[in-house]
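The following blocks contain the structures, represented as structure tokens.
Please treat every number below as a calculation from the coordinates, not as lab data. Because the structure is predicted, anything quoted here is derived from the model rather than measured. Cβ atoms are built from the backbone, for glycine too; each structure is taken alone.
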Structure P
Amino acid sequence: MADRAVAVRVAVSHAPAAQLRAVRFTWPSAPPFTLAVPDLTVAAGEKLLLVGPSGAGKSTLMSLLCGVVRPDAGSVTVLGSDLGAMRGAARDRFRGEHFGVLFQMFNLLPYASVIDNVVLPLRFAPARRVRAASNGGEAVRLLARLGIDDTTARQGVASRLSVGQQQRIAAARALIGNPEIIVADEPTSALDRESQSSFLDLLFAEVARTHATLVTVSHDPALAPRFDRVVALDSIATVKRG
């Protein structure tokens with residue numbers, strides 16, 4: 001089932017994975033924070049790096065792309081679906097089925113087992129659960145590809161593992177069930193340079209295997225050679241405060 005899903009994905013890869021058109025969103029904070037994105041297209045299967053300093057709107061852009069928030073104006077179209085036209089619960093279901101999210105701080109359940117952390121997204125995504133086939137077996141396979149041995153996968157507890165191991169568990173959780181789009185928020189910020197390189201080798205290999213689209217945000221331009229396209233956030237978006 002998983003291989004068939006990947007084959008279908010390759011067949012339709014000419015369509016964009018995501019498009020943002022004339023998007024504007026304001027956080028109702030004090031003072032208000034507004035992000036405007038006139039035009040951004042992410043090709044299917046593309047590995048895109050968005051680079052910008054802290055406060056440039058990276059997290060807001062990712063929230064719009066994943067449907068965590070709805071734009072105040074403009075459109076966010078992902079895999080042919082208009083996220084702005086969906087109610088909150090529908091956007092949540094869509095995100096669960098089609099996005100794998102790799103958080104900067106990992107967001108693991110500290111006292112849950114490694115496998116329970118990895119299969120957690122499948123509880124909220126029936127189609128993704130089907131693509132994962134045997135949940136535990138797929139989790140162990142992914143963890144092995146990402147350098148987590150079988151004993152740790154089956155008996156380990158997230159809070160007792162190293163930062164590097166936790167990073168790999170978070171990546172396996174994002175990848176399980178072959179989501180079409182992987183979104184990574186500062187995925188290497190907690191790792192040293194050597195660990196960064198090893199981790200990215202493994203992540204890119206798995207993304208290539210499933211023909212997924214990878215969108216990464218980072219403040220680190222040294223990651224640029226790894227990606228198909230690098231975009232400075234201030235070249236596609238503007239931020240207004242107050």
Structure Q
Amino acid sequence: MTRAKTTLSEILSSLFPEGHAVTVTNGLVSGEGPFRGGRLAVIGIDGDVPLGVEGACRLAADVLDVVRRGNRTPILVAIDSDSQRMSRRDELLGLNEYLAHLAKTLLLADAQGHPTVGLIYGHSAAGAFIATALATRILVGLPGANPSVMDLPSVARVTKLPLERLEAMAKDMPVFAPGLDNMVRTGAVQAVLDPARPLAEQIAAVIDALPAEDTRDRAGRERGGRPVAEAIAAQVVRDASLG
């Protein structure tokens with residue numbers, strides 16, 4: 001039985017039982033609330049909304065505002081989105097560059113000492129998923145989430161392979177298969193949180209345990225979802241260092 005996804009309202013109430021100043025405008029989440037004697041900034045996408053040029057700019061600006069204020073304020077990126085907005089206008093304006101800019105602001109925040117935690121609680125896919133949840137230092141999920149880098153019908157169109165064959169392959173190859181469980185096996189999602197427990201405590205524990213370096217490749221190897229990615233990445237780094 002598939003579990004219904006946790007709503008953003010439920011997430012915010014569990015994170016900030018004393019109240020918060022997080023708002024949602026046209027599907028874009030922005031604001032903050034009290035957290036461990038300081039503040040927790042929240043950005044994101046709600047309502048399965050696609051991420052376009054304007055949305056990427058708005059979220060990037062919110063991240064940069066947090067960085068400018070300093071104080072190492074943690075940033076939670078809460079995601080329930082569609083993929084990037086598939087419009088001719090967005091593509092002509094260079095949506096890929098806007099998405100890259102958003103991802104780089106999150107990397108900048110991390111480099112400046114702001115813990116960045118992604119929280120996937122609904123759907124997300126493709127560029128929108130990569131530029132938000134996957135651009136954080138660590139990504140966690142909630143039961144009912146349904147992330148994917150590319151859904152299988154889209155993979156079928158790109159590869160020209162029958163959908164039935166891809167569905168069969170996905171059962172044994174989580175590296176390209178959609179769904180929260182597969183993202184956990186590949187190491188992309190570090191852990192699945194318990195919505196029945198206060199999320200403030202769980203997010204605080206995630207922040208306290210943030211690794212000094214990216215451990216997703218190692219997790220993917222240990223969980224059997226990406227058995228060779230860690231070794232290949234290490235070899236690329238070694239070869240690059242040789243000039």
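Comparing FRET efficiency 1/(1 + (r/R0)^6) of positions 89 and 177 (r between Cβ atoms, R0 = 25 Å, to 0.05) across structures P, Q, the highest figure is found for P.
Which structure, out of P, Q, was percent of Cα pairs over 25 Å apart, for residues 17-160 alone derived from, given a value of 41? Walk me through the numbers on the way to the answer.
On the way: P: 41; Q: 24.
Here the read-out was taken from P.
Largest in FRET efficiency 1/(1 + (r/R0)^6) of positions 153 and 201 (r between Cβ atoms, R0 = 30 Å, to 0.05) among the labelled structures P, Q is structure P.
Here mean count of other Cβ atoms within 10 Å over residues 33-40 has been calculated and equals 18.2, so which of P, Q was it run on? Walk me through the numbers on the way to the answer.
On the way: P: 18.2; Q: 15.8.
The structure behind it is P.
Here the criterion is relative contact order in percent (Cα under 8 Å, 6 or more apart), and among P, Q the highest value is seen for P.
With distance in nm of label points 7 Å out along Cα→Cβ at positions 73 and 217 derived from the coordinates and found to be 2.1, which of P, Q does the value describe?
On the way: P: 2.1; Q: 3.4.
Attributed to the structure labelled P.
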